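What follows draws every value from the coordinates through simple rules; no lab data is involved. Worth saying up front: this structure is predicted, and the values here are computed from it rather than measured. Cβ atoms are built from the backbone, for glycine too; each structure is taken alone.
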Structure 1
Amino acid sequence: MVMTLRLSNDGPEFPSDLVDLLLAGEVVFLCGTGVSAPQMPDFKQLVERTYELLAVERTDSEQNAFDLGRFEEVLGSLTRRLANPHAVASTVSELLAVPEHPRLDQHRTILRLSRNRDNPITVVTTNFDTLFERAAVEVMTNETPREISFAGQALPAPGSSSFSGVIHIHGRLADHEIGLEYTPLVLTSADYGDAYMRSGWASRFLFDLARCKVIVLAGYSANDAPVRYFLNVLEADRARFSDLKKVYAFGSYEHNQEDARRSWGTLAVTLLPYCRVNPETGEHDHWPLWRDLAALAEIAERPKRSRRERARRILERPAADASSDSRWELRWLFGGRRDLWSVALNAIVDPEWFKVFKDERLWSGDEVWVISSWVAKDWQNRDRLECALEWQARLGQPFTEKIEQRLLHVKGLDEIWIRVWRLFGLAEPVERDNLAYWEMRERLASGVVLYSDLRKTVSLLAPRLMLNRSHHELREENAGQLSQKLGDIVLPRMAIPNRHSAEELVSALSSMPDSASMVLDLVTAELRFTLGLEVDLEMIGEDFDVNDSIVPSIESHDQNQYRESVHFLVRALTESLSDAAISNRDHTRRVVTGWKSLPGRIGLRLCLHAMRKSTLFDADEAMSTLLSVSEKDFWSIRREIALLLKERAGTASAELVNKVEERILKSGDAYYDSYPIEPGETDWRAHARDFAVWLRLKMLQDAGILSNVGAIELSAITERHDHLNRFVEDRDFFGAYISSVRNIVGDPA
């Protein structure tokens, strides 16, 4: 796709190569009568008014040539049949006399665009009038019109050091007000024949010009005589001379670009179509072209400053408000260039612009640097954090590393924001490669398993940290306030990238009894790191552990389906525990005891689960461990404590069992009464205490060791709560229970 600069929806698209050449002074405008319109007649109008002033009628052959647009032939015929052959030129001179107050805006615009490499004005025209010289007086202070105006055969050679000025290749009218004399005009078919064929000085000039400069035709229609003569000569030579530059032409249309393309389609030019209709007045004054050329002149005169201003003006607005014209312009401003990124970093408020850069393919390998630089301008801005999170998922580790590098040099951030960005560096938003799971599964099945294989396998079972923006409501609530909680800024999630593959790896590890002790150590270390990270993420606190709900059961259970976080690490521990106990009982006991020191409650729950195994711990050790847990844990951990009581209390010493039962009967009231009740809130505490005591006493009853005192309390509870006068069900071991749904098929009647 050709990169273009489009300054409006109805103006021309300027190819970026053309604009670059223009800025480098390598473009020359070849201008026709349209540049001087409407104050000067075009060639057709000139012929009509010449006949009127001379009071003659066109012959049939002249009318035919007129209808075909061959106006130079019409005037040639007229000249031959007039008694005074100079009458036509004199009449033309009279018709093209400079108005008393000429409008020079269009000429000034062309002159502003017509600086050559050394900065002098260089413009070529087939017009006879001196409006370019008049305009030059206003933009030049060090030279007179006489010094810069050239006409007829006395033209400066293209490519020479003297090639500059206003060059009239078809002659020039006299303008005594600014000191310019009359030169012969190329007006009739005979004049054209001499200039382009017999003497050929005009064709040689244009040929040399086309070898030195890129030519842009302005103010012509496709049927104008200069266009036909020039392009025909040039096209004949193009096949033989490969150094001929491209020729561009502005072509107008009213409704459809294709109209302009059809008109110019047979000519060897690159067309730059534009709408000739003024959108404000409806007149066919070609205003869209001149408006955009004036804007292009601003860029040409101050290319660096203008490009920076235009980029800033576009980018400081919301991306959603950008028009198609603005996007076209951005393609030119940024395409293949790197000098405007500093402008973008200061102008952009809306990070959606970075998506525009991506969609328009304006990056040049700088996206990591650019976005990280933009984010680093305000580390405590939520929108910039959100942008960083989004692009971290797109750009991956290189972007994360760049953010971390920039963060090293930052001073004075609030502590919560330091934590946020440090955690950002630990986030892993890009999906893990499924090939890694397959590779480790194959290695574990190969029979030759290295320690490094086990280590990598365990790492694949660990959840990855994903950060998301905080909820909109929270953001609004905390607007203008210093956030004190991580959750007010980001929402962390510990996710399992590939559950099915993780299941397969757990199964593979559990089928390797000889490696069970190493697996136990590796998984414990990985679990410790993950839980420490969850503490940093405020997912685990003094009174809260997200894993209470994420891991409903330490041992395998249907309630664990579709769970994330540390679920697969816990699975790996529980499924390796028995084999580890057999291969190295003492070491396994030490590892299990160490689980109690893990952050949160998951380690303690793992330990209580392990206490159920008589091959590792005797019943008294199990009851002693249960008595050592805090009140909070004793009443919060439901399933693991209940099953431990049911399975191990029956063979423990009576003294320890009595202490456990006494704790159940006496400490519940104080624990549940510690929860405050808000005004208007139903007091749930007695009911919760009764259920918790009921479950634990039922386990002692199932173990056959419930005391009379315990039995009396159990009976009292069932009297207060008739729905508890039953056996314990599976759902009673869980705070929340997910049941399968059955569809009823058939007629319920």
Structure 2
Amino acid sequence: MKPLRWLVPLVVTVAVAQEGDDPFRFLENLSAPESQSFYREQATRARATLDVIPGRPAMLERIRALSESAPVVTRVKLAGKRVFYLKLTPRQSTAVLYVREGLAGAERVVLDPERFSHGPVRASIDWYAPSPDGRHVAYGVSLGGGEDSVLRVLAVDAGRDLPVEIDRTRFNADLAWHPDSRSFYYARVPEGNQGARRYANIRLYHHVLGRPAIRDEIVFASGVGGARDVPEFVYPSLHLPLESPFAYAIAREGVRREIAVHVAEQGDLAKGRPRWRKLVGYEDGVTAIEGWKEDLLLLTHRGAPNLHVVRMKATAAIGTARPAVPEGDAVIQEMALARDAIYLRTSVGGVDRLEKTPTGLFGSRTRQFVRLPFDNAISELIADPRTAGVVVRLQGWIEPPAILQVDVKGDLHRTALQPPPVADFSGMDEVRLYTRSHDGASIPVTLVYKKTTTLNGANPTILVAFGSYGMTLAPTFDPALLAWLERGGVYAIAHVRGGGEHGLAWHMAGMRAQKVNTVLDFIAVAEFISAYGFTSPAKLAAMGTGAGAIPVGGAAMRRPELFAAAILRSPMTDLVRLEFTPNGPANIPEFGTSTSPAGAAMLRVISPLHQVKDAMPYPAVLLTAAANDPWISLSQPGKMAARLQAGNPGGKPVLLRIDDAAHAGRTRTQHDEDLADIFSFALWQFERAPVAPALPEPHPVTPAQAGAQSPSGTQSASEAPTQ
């Protein structure tokens, strides 16, 4: 075999004075010929390089075998006596919607999105919502993983769609049916929205079954029905409790965890004449609500950093709310109302628990633990106020998913929804350790590895992090991870600040002006696992997805000697320009804005792109991107790749891998190919073997081209080329 070396990086030459310190801004215009040429060449070079890494074919074959070892069941929903869920079987590329008559009933297919596919462009179900009586399902399907949903309505028993198609309906994971099952309320993006305003002024509409969609009326938006103080960038939804006269409009501002709540009469809403009254503001710290009859339960961190539940009358002011579930040592992440109790998903350091508080009269009630079979993540908590007990979906890093029914006594009953996988993780183990960050904060670290692993500093290791939005990086079972672990690999998770592992204070310690803690926490964990003996810098790859690229990319740029590789998946890399991309404004509550000098300076400190220096011995970098990703613009990884390649032309490889998937809607094939690339790339860097497929040298981007194509805004990522 010939010696392999990696491709000479694309040389990007631009006039820095043209855009100040942003010479690659022209890459934000995804429809410009020069920009498309750049992305096309990057994708071609990355694919050619990755395909010849030694061992990748065998790695992909093993991943495929593991990935297809068992069906995966998700998004379980109860509707009347029916149970709906998505299921991905070994023979399917994307998940299919199934239904059962009760948890023990026989399953049948309700909707296979394959019928919407166009040749190689696969269709996937983005979201679905069954009617309360289970006779109809509203659902959204999109092509190519783009999540640009078209809303349709399926008659379940007849197995056919009603004559309605509504586009621009991406944001309907919480679509609400009227309790009588004759109509529903959906969110729609205004026609003509472009660039950074693509998701501005989303409105809620009312659709009546059998009535043409053109007659659907707007029922919630700023100024509609007296609704006030509705921000421009919100994701609105409705909560229509059964056996209640009230409807609640929830206005979620971007990625902000706190919600605003408006209340109106369900009867007025159904007539298209709601009279909204603002009940809860963002300042009240409410993150979730549950309505029942005349009452409203609110999950809030106001006066309780680990959150508590308060209860009030829907006709009253929030100041009248009284305790219903007290704050505890564990953070309340989610609540679900059943007939017998309020069920709670709580967590300590990222490990979930199940608790419950019996319903009853006003007054704080004792929290009771429900014993679960293993330390886990509760990925789904499904309850119905008309039914006692709860259904939970559990999973762990090395524990396969299980869907259990919890009865009123707290006893667990395994359902038939989720078959066990064939993949055997019995030889694997996990441990939770802690290390100190730069300021003394104790940072949890989870490590997953073979039981025979020794602390010799030579174990190939992938260290991941997220640390944003108050979201916990919870255990997720993926049978394909065994392909890494069985080779002696270690999978480590840094539970950095900015996440939700330890409640509100943990989140706030890693957001906005404190965001640099997220980066420094990750550095501390990288140093710790090497010093402990799990690995060493020559065997350590850092990996982050989306906002997880902030700690990972930031650490790799600040402390390159700690890592052999950095893997940035659909990453946020240019925090200064993020808010000018289609989904960027939604992130302002978390990261801040660059429209003021102080805000821009703050963002430069945490922006991986702005930490890059010339002629630095950076680790090898694999950036993965999706041309159809509605959440992260292709320009974010594109600009990072260009900057690294231009500033370090003789350094380690910098690859920009592009496909047509997105954050969601990925097919099984795309999942498997992605993991094969990541694992192979990391192992290649650990072995320090050079790679060199035979490809022509790419042409440089000239200063004239760069200056001529600097846009004032951005274009849709769906317009960008793929490999």
Structure 3
Amino acid sequence: MHLADYRTYTADTAQSVKTITITKDTNARDAAAIANVIGTLKQGSTVQLDSQQSPIQATARGRRYHFYLVTVQMPAADSAPTVTTGMRVYLYAGCFPADTFTAVEKPKLPGYWKATVTGKSKEPMRIYDSKAHCMQRNVPPVTVLNPEQPCTFQTEKIIKNVAIKGKSHSIAKCQFPASATFRGDPISSGWMIVDESQVTWERVEPTEFDSIVKFTEPMPIAAGDPIGLMGIWESPEPPFITGMTKTRHQMHIELFTTDDKTALEAFLSNSAGLTTGKKYLKVPKGSQLYSSDGHGNFVNPDPLLNAARDYVFEESACRQVKDTAGTVFYHLKGIKTGEAATGPVDFAHVKLEGNIKLVTQHDWQALGFTTIEETNDDSDGYINPEKITSPLFQDIFKRVDGINSRNGQGDGVLTGTEIRNALQQDKELRSDLYKMIAGHPSEWHQATQNNMKAHADEQNTDNAEEYKNTNQFEVERFLQCEFVSQIEGLTQKLWHFHPVQLISIIKNIRYWPLGKTSEYFESGGRGPGTISSGNGDHGGASYGIYQLSSRMGKLQEYINYSKFKENFDTLDLCSESFNLMWKKIAREYADEFKEEQHNFIRNTTYKTQINILSEKGVLINHKRAAIHDMVWSTSVQMGQNTKLILRALENKNVNTLNDVEIISLVQDYKADNVESIFRSSPTLWDSLRSRAVTEKERLIYLASTDYMIEDL
């Protein structure tokens, strides 16, 4: 979901206009007809231009070139007298200083907007008198709009996916101002292509405000699509008696379901039995906690060492450690212990026993989500604790109410300060609150708002004029924002989710292609047919996406493994005929060849290294992409039996290190020991040292993301 303030979508180009001096002599071309040369503009001439504009292509002397539109400010000496100050012309892209133009991607607009687009043609545009003629192109156009000419059209009237000369286009009926120029008779309106590849959408201004915009048909929304904007939100500015307001851009998001409680609870309990997606470790209150005894085992040193409350951890965030018997323990950080909820502590471990279990992202009840319901049909939009029977809600209400008192007891009335302090100070309370799914009469329904208005009127009778002004401002605001009763199918009572918490649970895992880092450094993404020269490399010529060494035996091992083996049976390794056959297979079976090379490394090299590390107590039982890619890349570069990672981690307690620390130790070890590791390839030392440093940076960045690898 993408949000931006309104000004982002309607931004003016004034800030991107600048004056520059051209660095080469060039022809100035007519802005209305780019093929026409007006005269020469000499080096040193100054022009004004929009640095964020896109170039247009045009043919000159039989070749296609890029040109930019400029306004001439001051022609240099010896420029053609026909090129004068203030003239709009096109100049060849090569006459501008480097970095003159900045490619700025304009924000993608919400697809449902009903808006007026103000644009400019990027090239000569054929204009037709009807939709049918524009689509079919079976009659000549009525005229041709010159490049860089203004037009306007309505987004809701755009006809998309029109096949024109074998390509898909969008067309619309456009309006042309009197200032627009044509290659032919001028017209005020007509049909033309409005794709952004041919028309610059300079301004997109919504045409409907302060009302519910209903779709005529369902609108699909894909991941990453923009779905709204942050409008201007006004609030009273002290002193309130003046009626002044302050503004900021923000959006209020309502995320709710109209399902009844039975259907909602079936969803929360995962009645469908879904098992895919992220895994979580559920640790109920009272669960026994363990600490390391320093000799490879884990003990519970005290009966009071147990979980103070229910906890849920992402499995991938919990380091897994085996004891001497092979039992897996999960290392937990930030957990409070005992009835007194002391801590938090970072040394606790648990194993899968009792009610400690792994659950999926679909097991919402197990993850701590719960429903609370207000049974008050006369709701006025204010919290009424007596009407909410949930013990969890009552507990949270008391904790928030008493957040600022020494004894934890409040006065039964929540204030804004108490709510803010509670959310900032108590991470666990915040988590509980965010996981509440609240069923209550919507404050955005007309019936609820009538009650809210009556409540506000009662308050006005007992308050000063200044307060009345503020109160009235709020009443007018919520009356303007009412929407629930205007949408068919919505009822006054809705079940509300916290939007950020919901997204964090339902979002899909982002999978990282295992071995991608290694492929980048070994073959630069050039594909399975890549063959290195072997110059200066002790391993000789290398082949494929992971550069299988010819001298170290890895290439022959792969040939014996490959389903393409018979193609190489009569060919000498690394001979010209061998290389030609390698590249031929890469051309004709690119995907299969690449996948087979990947599977070969996974099964023979990467897994061997994983097993070596495991035997020495370095367990990698998680799926976090950065560590796995580091192991993959190291085993490819150094060999499947390498002890490099173990040496880099020697005398370190791996169980206490995070991914960034492990990556740094391994990559720094590579960089610091290049000459001894690669003593037979001295001409490559500088590049190998540079690779270790750059690879470290890429892996650390990968560790900062949420990428996982799929099951092996």
> -15000 is what came out when helix-only ellipticity at 222 nm (-39500 (n - 2.57) for each DSSP H run of 4 or more, over all residues; to 500) was calculated for one structure; which of 1, 2, 3 is it?
Replying inline: 1
>> Matching task: 93, 25, 23 is the computed value of semi-axes √(5λ) of the Cα gyration tensor in Å. Pick the structure from 1, 2, 3.
In response: 1
> Upon calculation of distance in nm of label points 7 Å out along Cα→Cβ at positions 122 and 522 from the atomic coordinates, which of the structures 1, 2, 3 produces 3.9?
Replying inline: 3
> For distance in nm of label points 7 Å out along Cα→Cβ at positions 386 and 586, which of 1, 2, 3 scores largest?
Replying inline: 3
